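Since every read-out is calculated from the coordinates, none of them should be taken as a lab result. Given the structure is predicted, the values throughout are model-derived calculations rather than measurements. Cβ atoms are built from the backbone, for glycine too; each structure is taken alone.
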Structure P
């Protein structure tokens, strides 16, 4: 297994437009078609298993990591739409489970990322046996693997009158319980690095900023075309500004990269690195 390289991040310290470099470029092309045979033991291999409120960030992670100087980051995805992408239903589905195990069987997966929330966790707020099942298999096959537990955002944002109501009825309420679950997992696997991150929190921040007029140069409506909206549809899928902001949160969680050490994302008037940094700092202080 490879050591996580967070020490010397090689960056071009320039004000760059990330359009065509980060977020909107060619990164992620072919990721969904990658199979276990593609896993290279020389790479830092990250496997994301989950739904569409995590997938866009996994797709962009390879570009962002490479720009941050982590040239050997390689990304793999096992995708399940909606609740079918939760750990519980991925484990129960024979095909998904076999696909995930095939990646883990390579013995070269450095990070396994799972995303909330399984029906069991929603019901109990303290258990999700599938997370233990996947972790047990991952650790057996990849002794140095790190386990990442991601939290997304609340679906159907337009059902809430404003940003305050949206945040008050959101996954922010689940976050402490998710942290407790990760503590339990860490206790059961004391030699394994278990980390949690709430990229979904940036959605509540973006909506609040939009309603306060702080995103007027970048966002024209809450829901609409991906280039000018926070959400692209009623379900609440991420627009481009949300994808780019959330990927900074993922980059920090997986590689320890400070968003402010990344090049300035010149396609936005607002500095989305600052938004990601705020979310990261709030979680660190929680």
Structure Q
């Protein structure tokens, strides 16, 4: 039985038994690409696939799936289903821990179908079979999700040596003025499409700071100062929370190395506090949460 067939069987059994009410996974599109899929019925399980092209971090869909009613998104949150199953790679599973620590949902609501991962191909979800692995996967040594209720696939017996992050080392080695100029030039190419924000499971504020009607920080224009404020503000929002899935950089139409900045902050937080986002369901040491008394009007 192939890994895709095993996934289909697992999803089908979960839906038939009533352990979950829907499953978030991957399917093949009519054009041969791989795309996210949410299924609600056992007979739909045959749509699910797994391959080295399954690059999306599906945890971005978790809260929407938990609030769907009869397969349709509603304006008012529906009563959360007993459980939603989700297919997760090692990096994706860390996002679940971050969201759990921030009380976005309960652990009982999520059934994690963990995938033993040997890396995602460059150019996914439309890569050729001979394509090399994505750079983030060449730097990664994690092959088993830290959060899973069932594990599919066989983890490799020996892990390859992780490649050094030469791009990050290069930028860090620049003199301060050159380093600042590098980042400002990158931010100035932004078109404020918000693709990076929309694909990130950590960007889950009900109203984005940068779209508030009375925003004091930055407006809605694409002036250089506002684009810089958006990227710097978002990077600080992700400090100690980014799990390194790199979806933000993959979807950026301008090719801005957003992941590079996130990795810099992630390594800084780890060196200062010994905290690596999502390894446990604990808050980032640079994140504060208001108590019930503090948040009361």
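As an exercise: relative contact order in percent (Cα under 8 Å, 6 or more apart), calculated from one structure in P, Q, equals 20. Which structure is it? Display every interim value, and only then the final one.
Details: P: 20; Q: 16.
Traced to structure P.
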Among the shown structures P, Q, from which was the value -9500 of helix-only ellipticity at 222 nm (-39500 (n - 2.57) for each DSSP H run of 4 or more, over all residues; to 500) calculated? Q
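Cα extents along the principal axes in Å, for residues 182-261 alone computed as 47, 31, 20: which structure among P, Q? Each step should come with its number before you reach the end.
Working: P: 47, 31, 20; Q: 32, 28, 20.
Only one of P, Q returns 47, 31, 20 for Cα extents along the principal axes in Å, for residues 182-261 alone, namely P.
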FRET efficiency 1/(1 + (r/R0)^6) of positions 166 and 278 (r between Cβ atoms, R0 = 25 Å, to 0.05): greatest across P, Q for structure P
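Among the shown structures P, Q, from which was the value 1.21 of Rg/Rh (Cα atoms, Kirkwood Rh), for residues 190-237 alone calculated? Please report the intermediate quantities before stating the final value.
Working: P: 1.21; Q: 0.92.
Only one of P, Q returns 1.21 for Rg/Rh (Cα atoms, Kirkwood Rh), for residues 190-237 alone, namely P.
A value of -1.00, -1.32 was computed for log10 I(q)/I(0) by the Debye sum over Cα atoms at q = 0.13, 0.15 Å⁻¹; which of P, Q is the source structure?
On the way: P: -0.85, -1.16; Q: -1.00, -1.32.
Structure Q accounts for this read-out.
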